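Scrolling down, you'll hit the structures one after another.
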Structure I
Amino acid sequence: MAQHQDVISPFDFLRKIPALALKAPRMVRGLMMANSTDNTETVGLAWAIEKATMENPHGVAIYYRDCKVTYAELNQWSNRIAHYFLAQGLQKGDVVIVLIENRPELLATVAGLAKIGVVCAMVNTAQTGKVLTHSVNLVKPKRIIAGAECVQNLIDVQGSLDVDTKDCFWLADADTRTEVGTAPNEWHNLAIELQGCPSYNPPTTKNTFRKDGLFYIYTSGTTGLPKAAVFNHGRWMKAYGGFGFTFNLGKDDVLYATLPFYHATAMVVCWGSVLAGNAGIALRRKFSASEFWDDCRKFNATAIGYVGELCRYLLERPASAADRQHQVRKMVGNGLRPNIWGGFKDRFGIEEVAELYASSEGNVGFTNIFNFDNTVGFSPMPYALVKYDKDAEAPVRDKKGRMIKVKRGEIGLLIGEITDKTPFDGYTDQGKNSSCIFTDVFTAGDKYFNTGDLMREIGFRHAQFVDRTGDTFRWKGENVSTTEVENIMTAHPDLAEAVVYGVEIPNTNGRAGMAAITPHAGMTTDFAGLYQHLKRELPGYAVPVFLRVKAAMETTGTFKYQKAGLKKEGFDPSQCSGEAVYVLLPGTTAYAPLDDAMFADILAGKFRF
């Protein structure tokens, strides 16, 4: 059982006040920005970039490999993008698919489109096949902008996309300010198109307000294929003011980020914190545990962005005398587990862990402004933790039909009250929004957003994350939709049914995917072919690690699969009623039978999942 933060006492709270007082003025300023509801003042990402450019024009905004981009250069680059697409006829509210890995071109593209009010649909760069097709067509884009590193996946499904090739733009996998490269047939080379475009600020930035769209951040939500969560400039300001000004970076700071920028943790929290301090952000395409601290030293990073899995990988590396030979003293992110929290801070010399909680579609957030251990922190937003029945998969209501708040130290479902200051912006598909909203929670007519997350109440408006409910689980820092994976699995000709759920592997973060499968009558399963099918249609993190072959699935009277028993039995062969269990071991490309000896090896940590 993982350790957890004891309830916070008044003494614990008071002894944090002196340290907090030093950054209180900035925090107050940030919170005022975050909580403003004035929809007539200019706000947002583009406004923040132009502000940082005025205040620190020659400061480095982006570090990437051996490349440096100053704020003045970034602003001019994004202005050329803005003017080009304005001339193309794009208008506020139009949508553009952006599919570029972590590099300066991504940030310049997003900034340029934000300057003209265009909404960037931040597609997961690992998506392929039907899932990619769905994500593109879902938001009805006017254009696609893709990096060379991602373009083949789009070309593979181009015949299924609702975007004509003439509206597709390509960026070379290089510093496109000096190397334009050669685009695929019929694709426009954006770097060439930008040549000669004006570099001054477009007037449209001044017409960006809180309710205007900024991103679509794709989320698994609770069921089905990816949903596009609406992320407007007002929500961005909440992160910029609430998280950014609290994290308290300055113009001499550098934050090192290896998290994918199609997620809000990197794009909104990390970059927002950097822009709030006119600081620099150092990018890496993909996380490398072996080179992480070398990069921090190379870029003179003073802060890092993280998710819990990243920290676990770093902690698993052999200890070194160089573990503290860097300038990093603070970190911002989410998912740091209590069982490694203290060990990570001690080994690497981290003084401040700005753990936070938020979701792309939600209306409630927490941040660890008091720097307590093992907590997602404090929330000034109206929320409640209510009793939850895991078997019924629903909140508990009393005789009057009202939900019941948990007591300090207890676990409950987190719900966020929907108000003018904490609206629920929801998904592009309005039909999916009603299932996320509870009504008549404590009083007649009130409305709350269902986060689907279980939290422990520890006092002083602080909480600790415990687990996710419903039909998603988190693995490799990503939310996995069980329904999405089930649909892909049952598209394989061998399978009649598939039930997907998450199972815990000792010494890992989140839950690994496991699927109970039933072959068609009279058929056996081609496991090699099944793996190739899953690899082709799903991102790597969504491919189930374990398979359990069943003759038939148990269902309820309403034909709902009984997942509770499957989750409880997990991947332990001795608990699986003699049914065959298979595992996809790290570094392999085929499912292998899982016996008792291999099960013991997994529990002993002999495999690095």
Structure II
Amino acid sequence: MSTANITYDPAWQEKYQSMIATPAAAVARLKPGQRIFIGTGCAEPIQLVNALAARATELPDTEIVHLLTFGDAPYARRELAPFFRVNSFFIADNVRDIISEGLGDYTPVFLSEIPRLFKSGQMPLDAALVEVSPPDERGMCSLGVSVDVVKSAVENAALVLAQVNPRMPRTHGNSLVHVFDLDVLVPVEEDIIEVPAVEVTPESQQLAENLAALIDDGSTVQIGIGKIPQALLGHLKHKKDLGIHTEMITDDYVDFVQSGAVSGARKTLDRGKIVASFAIGTRRLYDFIDNNPLFAFYPTEYVNDVTVISAQHRMVAVNTALEVDLTGQICADSLGRQFFSGVGGQVDFNRGASRAPGGKAIIALPSTARNGEVSRIVTHLMPGAGVVTTRAAVHYVVTEHGVAYLHGKSIQERALALISIAHPKFRAQLLREAIAAKYLSASMADMAGKITVGPKELRTTVLLDDGAQVQFRPIAPTDEPRMRDLFYALSQQTIYYRFMSFRKVIPRKEIQEFVYIDHRNDVTLVATVPSPAGEEIIAMGSYYLDTKTNVAEVAFVVRDEWQNRGIGTQLLAYLIRIARRNGIRGFTAEVLTDNKAMQAVFNKSNCKLQTRFAGNVISFELAFA
């Protein structure tokens, strides 16, 4: 038990003797036909819940409502269904079976709106069973690890039965209730429910690495529970001045905060504070947050308020999904017709982060389920699956195979982006299905096996001599529109130098030949800079391997306004490094005699160089050392 809890009044039981009762005496005040709220998460009042279950036969037509609980749910047993009707806002393991059998209910609702149900009288509460810390000398009890919707339940229930536990951490923020706002006090000293961390898989680690690349220094982040968020925190420890505004914190936050990555210095609201509404973990976490002024626990109506979220500087929300279809619809609470979890705060944070200045709304999911047997990226959601986040509201979707940015994109662009981050063994099938669904043109059938994402290790950022920062990365299937934009931004002279002919148009098929490559025998790098649409391609460099000679043909093009700034030289040097690593012997290239700039690039290549003239064309042969 934490020593910080000496702040409670040791004489509290004497002061409030008239309010004290045993668990059995407390629940004896409950009547048949009532709606009873049970406290959230690891703050479930176990002794009161057990006493409630023991009275089941005396309490017919009782409705039990709660958000998410991790303790036993004896009220959710099949034999008690004639007396207790479970109504859950979020489906955990302990109530999933009874709900799936139709013996309990699931109420889908945004987490931010649950307190309004209680306060407005739309869902009036006859009683609330909660767990608190002992009162201090002012009579204030802390809701500890679960403030969330519990505070609203305490404020709006006609009868509040409180299990008073000295092992409950006292948390800062808006987590206090006065002892006189409670009706019955049940002294209990026992360990708070603990939920150990889940094992992080290599798949989750790779997914977390992709997520971490989207989170900039100074961002304020929201991260949920599970393997992916747990892995992500480990990849954020090298970041600077991160802030936290999230529903839930877990054990992983202890090491994360102690790493020095979290300062909250750039938060718009609650600067310097880690804001949460509930904690799920072990005693290590509970001791860390106990009376720790760094943490501020607030009710859900504040933490999940879209206005509050959207006000945060660079708000990044990371939420998970069970399935996503090729149009971007996100299913997060059901497996087909079977309800599995809940809406939770995904929509609250997704909407808030997307509206925040510099914000990012991210949906993360493994590319497969059932040990790799099924794809989580699907052409159509399973029959009966619910859409939690609509296709119009989705921004980033991330798997272990890459990142797809969907906001403002057409159905074709979305389908290609999502197929490219699906598991490789499902991409060809998804391509066929997308064509059959008319999401993609039938001409895309030739691209089967070529919808691949280049290796992430080929990404790099280069600072040009003039101070401009340019990113080099492998070309992606979603770059077809950007490649088209690049072509039409080129002058006729640059087009002539690159294609050795004047061209007003470039066929889509030809652009696709640049975009859909295997990243082994054919390698294309693009140079990009930020733009309002995300990024624009300002240059491209490619090599195409002749497997018979083990020599590759190389070619470049750079937008006119970016020429003579060293980009071509950087592209060639980078392609040479890649080719050498792949065991390629050398490059060949053909350059017009008028194209002095490209000749200079090859002459500076530090390779053994041979040239041959044929009319107005110079043939270069670059042999690698």
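Details
- A value of 3.4 for distance in nm of label points 7 Å out along Cα→Cβ at positions 383 and 495, calculated from one of I, II, originates in structure I.
- When Rg/Rh (Cα atoms, Kirkwood Rh) is computed across structures I, II, the figure 1.09 traces back to II.
- Structures I, II, by relative contact order in percent (Cα under 8 Å, 6 or more apart): label with the highest value: I
- At a computed 160 (volume of the Cα convex hull per residue in Å³, for residues 423-502 alone), which of I, II: I
- Top of I, II by mean count of other Cβ atoms within 10 Å over residues 71-78, largest first: I
- Which of I, II yields 7.1 [distance in nm of label points 7 Å out along Cα→Cβ at positions 47 and 583, calculated]: II
- Each of I, II could give distance in nm of label points 7 Å out along Cα→Cβ at positions 159 and 311, but the derived value 4.8 comes from I.
- Source structure of the calculated read-out (FRET efficiency 1/(1 + (r/R0)^6) of positions 103 and 303 (r between Cβ atoms, R0 = 25 Å, to 0.05), 0.20) within I, II: II.
Computed from the coordinates by the stated procedures, all read-outs in this text should not be read as laboratory data. What you see is a predicted model, and the numbers here were worked out from it, not measured in a lab. Cβ atoms are built from the backbone, for glycine too; each structure is taken alone.
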